[in-house]
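Colleague: In what follows, structures are represented as structure tokens.
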Structure I
Amino acid sequence: MAVGGELGWGNLPQPFVIADSHYKYIVFSNPNWDFQTLDLDRDLVKADRIDSEIGQFNAIDPNLTAFKQRGGKILQYHGWNDQQIAPQNSINYYESVVARVGDRRAVEEFYRLFMVPGMMHCQGGEGATDQFDKIAALEQWVERGITPNKVVASHVKAGAAVRTRPLCPYPLVANWLGSGNTDDAANFVCKAQ
């Protein structure tokens, strides 16, 4: 199946730049490749094969045993409103690691996933509490053994924090205690849904 020019669509909008670059420079090694020539049946298979061979793009192996044994820690975050990568992808991967290990608590010792309400791709989003110090949380965990059971994040407007909320390790979510300002993280607790 061909997409684009061969179908007579004429002046299509510009393609998503990340995907376009991926196909130009990695899949086809051709900076002049035209997205309108994409053949879904043939080219997606080729992209999956190349991505798997490189090993950097299809990082979906849930076996993190060697990483854990070396003392590695993963602090992953993903916005619920991510317009580039479906948020469920991160949840699915996390759950595949839990299934591989067979014990959620064992996974929580080295891997924490934080889903950020309202956040788009890595940052931004109307009302999102998307500002938090990821490096400090990871540093505390790796160097001092302080597991991130929550991360306080802010929504910033005009350079000032107007709302704070706890980001909770998946599958927990922030729940308002029922009293106090809903723009203050101190009035929330991480709980299972």
Structure II
Amino acid sequence: MTKRQASRTLHRRAVVQTLLADRGDLLVVSGLGAPTYDCAACGDNPLNFYLWGAMGSAVMVGLGLALAQRERRILVVTGDGEMLMGLGGIATIGVQQPANLSIVVLDNERYGETGGQVTHTAYGVSLAGIASAAGFKTSEVIRTEGELLRMQKLIRQGPGLIFAQIKISPEKLPFVVPPRDGAFLKNRFRRALLGDAATH
């Protein structure tokens, strides 16, 4: 890889906008901080499950959904800092092999919620490489719009366990804050997912 290729990055809000465009009934779990703001910036949706805390748990919530709702496509959107906190989750998902789960890591090489400290990915740690070694069927580092569009199609069409480490610019963007009440979000998501069955 050339130095120029290594420096290519995308804009985070545009990335998430592309991933969620014409999403249909895609179920989305977003990690704490910027991934949640980015998903909300695309339009609040009752099929979004926003995590406001529990750093490192987004992928495990996604795994639970994927196992419980095997006919639905599940997308987890999280950051590199959170993914580094939950590396064990990658191994667990690799063992379980849910064919309807996709994980997207927005990798700006920063801990955005605690002051912008540099993460391990800035030093060459490949989250996509770790996912591949854990058994993900598709695991890629995304740097260009063409690669992003191809990944969007994979996420929508499946099947297969998918991991995408998307290199994004470390830009500061306005917060777009969705509802924060945990009980409200849980109940809204259940109703959107299960309909009348959610009340029984």
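Any read-out appearing in this document is the output of simple, stated calculations on the displayed coordinates, not a laboratory observation. It should be emphasised that the depicted structure is a prediction, and the values quoted were computed from it without experimental measurement. Cβ atoms are built from the backbone, for glycine too; each structure is taken alone.
Colleague: If you work out distance in nm of label points 7 Å out along Cα→Cβ at positions 18 and 114 for I, II, which one comes out largest?
Modeller: Of structures I, II, the maximum of distance in nm of label points 7 Å out along Cα→Cβ at positions 18 and 114 occurs in II.
Colleague: For which of the structures I, II does the calculation of Rg and Dmax of the Cα atoms in Å return 15.8, 57? List each step's numbers first, then the result.
Modeller: Numbers: I: 20.5, 60; II: 15.8, 57.
Going through each structure in turn, the value belongs to II.
Colleague: Still on this structure: Using the calculated result 25 for relative contact order in percent (Cα under 8 Å, 6 or more apart), pick out the matching structure from I, II.
Modeller: Checking each candidate, the match is II.
Colleague: Have a look at I, II and say which one yields 14.8 for mean count of other Cβ atoms within 10 Å over residues 66-73, as calculated.
Modeller: This figure was derived from II.
Colleague: Assuming 2.8 is distance in nm of label points 7 Å out along Cα→Cβ at positions 50 and 122 as calculated from a single structure, say which of I, II it is.
Modeller: Comparing all candidates, it corresponds to II.
Colleague: State the single structure among I, II that was used to calculate helix-only ellipticity at 222 nm (-39500 (n - 2.57) for each DSSP H run of 4 or more, over all residues; to 500), giving -12000.
Modeller: Source structure for this number: II.
Colleague: Who wins on FRET efficiency 1/(1 + (r/R0)^6) of positions 26 and 106 (r between Cβ atoms, R0 = 30 Å, to 0.05) among I, II, i.e. which is largest?
Modeller: Sorting by FRET efficiency 1/(1 + (r/R0)^6) of positions 26 and 106 (r between Cβ atoms, R0 = 30 Å, to 0.05) in descending order puts II first.
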